[in-house]
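What follows is calculated from the coordinates using simple rules that are stated; it is not laboratory data. As the structure is a prediction and not an experimental result, all values here were calculated from the model. Cβ atoms are built from the backbone, for glycine too; each structure is taken alone.
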Structure P
Amino acid sequence: MNTFQAIVLAIIEGITEFLPVSSTGHMVIASAFFNIGDDSFTKLFEVVVQFGAILSVVVLYWKKFMDFKRVSFYFKLFVAILPALAFGALFKKHIEAVLEKPLFISIVLFAGGVILLFVDKWFTDKAIEKEEEITYKKAFFIGMYQVLAVLFPGLSRSAATIIGGMQQKLTRSLAADFSFFLAVPTMAAATLKSLYDIWKEEPAVLNTQGINFLLLGSSIAFVVALLAIKFFIRFLQQNGFRIFGWYRIVLGAVLILLILTNKL
């Protein structure tokens, strides 16, 4: 990986992290395009910069996220993250193998796009508008939707958890908010696990240049995500998921064609 590639991947991450289009899928495809997808540092970079982007949630929702008087809020996030932690540990090798298969991710991008075309029509009965009304049971089921994104890279963690929230009768905006909050502990855990694994198996990767790339990428992803998250919330409230569905379908179809014709 060079500086240009690190910057491009970080910008892609910042733009796509909070959109229901799969930031992981976009970065894996971009890495394949750069021919660095199989590199162990690239895989670490793709996880760490996601956490950099996720930190924008803490900044934008500082008062709400750091309100320690609302202890139940943190317990709900803990309950919601448990399924992803469990399935992530159980299927670690499967996930790593899938992340090395751009064709699989492209197919998931396409299929996920088809689903997004109908989401707004499926979940019209919304009754929960405040976070305080989210029960632990609902938080757990939203977390189960996140498992789908863990097992099928390219599906989109934000899409899965927002849809999960809407299925649990949350409004689109509240489902998006809870999805963003849930992303913080989820990606914090994923980042710590990835750093630990690389430190244990390939410590040489964490040299000065590697650390500088991680800091650069995380910083860029953080700044770009600050802008993207505001756009997404406003757009989602006004328009829904349909346009993102068509985007995924077109992108997935093009990528599948390029891969099958050995042009990617």
Structure Q
Amino acid sequence: MSNILQRLITGFFFVVILVGGMIAHPLSYVALFTLITVLGLIEFYRLIERSQWDIQPQIIQGVIAGVVLFLSNTYAAVYHSLSMLALNMLTLGVIFISELYRKKNNPFGNIAFTLLGVAYVALPFAVTNYFVITGGSATGLANIHFYPWILFSCFMIIWANDSWAYLSGRWFGKHKLFERISPGKTWEGSAGGAVVALLFSWIMSMFFKEIDLVHWLATGAILIVTSTLGDLVESMLKRSLGVKDSGTMLPGHGGILDRFDGMFISLPVIWAYFTLFV
């Protein structure tokens, strides 16, 4: 099977599963993003273990902390209560205390990279709860308001930017964007991706009128910049580790981190923008 065909097949099923799980039901959304959080954390920690840095992150404790972070924010979004967020303080303490009993050579390096995985991988997915789930009540989920379309639109804009930046770079790319970190990226590619991403932002404004056109275009502009920077950050991680792909879970596309790299920076930033200005 050619690499292009493999990429197309994997990409098709990836999008179908991701979009389907995201929009079908609140439980499918929670289950899907919990799973992605777990897989992303395991992939991140395995990468760090294979490095030359003598770092051995706490994989089990880090995954539990990431899942607690995601689900406690699900609870906060549904019930408008911050009480369950206190659980994150417990998992934080467990990570520090656990290192006392591991007898590893670099204990604070292990703690630091365990927490880095939670912040880098789990936190961006945790804030997606506030895009899609509101309402509910203290007595049950009867009044829950599930609206996944804003998050769906953000994913569409990021994918449009990534895809057309790649194609535009192949067709017209001459001037390197950030050669030290990612030699393949060009300014021409980034410009092509930005144009199409802004076009998608305009299209989203016609379907989802809860946000006006100005904010949709601002959302597009923010996502263009932050998703590109997120891609570069993950490239910096892989370059520092001397690996081409973060994993092999998605044939032709690399790993979970490779597919969501742009979101790790962009989702928290765009959530902050919505919270402060929309």
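One of P, Q was used to compute distance in nm of label points 7 Å out along Cα→Cβ at positions 25 and 57, and the answer was 3.2. Which one was it?
Working through the options, I get structure Q.
When distance in nm of label points 7 Å out along Cα→Cβ at positions 41 and 241 is compared over structures P, Q, which one is greatest?
P
With FRET efficiency 1/(1 + (r/R0)^6) of positions 9 and 145 (r between Cβ atoms, R0 = 41 Å, to 0.05) computed per structure, which member of P, Q shows the largest figure?
Values: P: 0.95; Q: 0.70.
Evaluating FRET efficiency 1/(1 + (r/R0)^6) of positions 9 and 145 (r between Cβ atoms, R0 = 41 Å, to 0.05) on every structure, the highest lands on P.
Hey, helix-only ellipticity at 222 nm (-39500 (n - 2.57) for each DSSP H run of 4 or more, over all residues; to 500) derived from one of P, Q reads -26000; which structure? The partial results should precede the final answer.
Details: P: -26000; Q: -24000.
The value was obtained from structure P.
Of the structures labelled P, Q, one was used to calculate percent of Cα pairs over 25 Å apart, giving 50. Name it. Intermediate results must be reported in sequence, preceding the final value.
Working: P: 42; Q: 50.
Derived from Q, not from the others.
Given a computed value of 13.1, 40 for Rg and Dmax of the Cα atoms in Å, for residues 169-208 alone, which structure among P, Q does it belong to?
Numbers: P: 15.9, 48; Q: 13.1, 40.
Going through each structure in turn, the value belongs to Q.
Comparing distance in nm of label points 7 Å out along Cα→Cβ at positions 17 and 233 across P, Q, which structure shows the greatest value? Before the final figure, lay out each step's value.
Working: P: 1.5; Q: 2.5.
Looking at the calculated values, the largest one is Q.
Assign the value 19, calculated as relative contact order in percent (Cα under 8 Å, 6 or more apart), to the correct structure from P, Q.
Values: P: 37; Q: 19.
Source structure for this number: Q.
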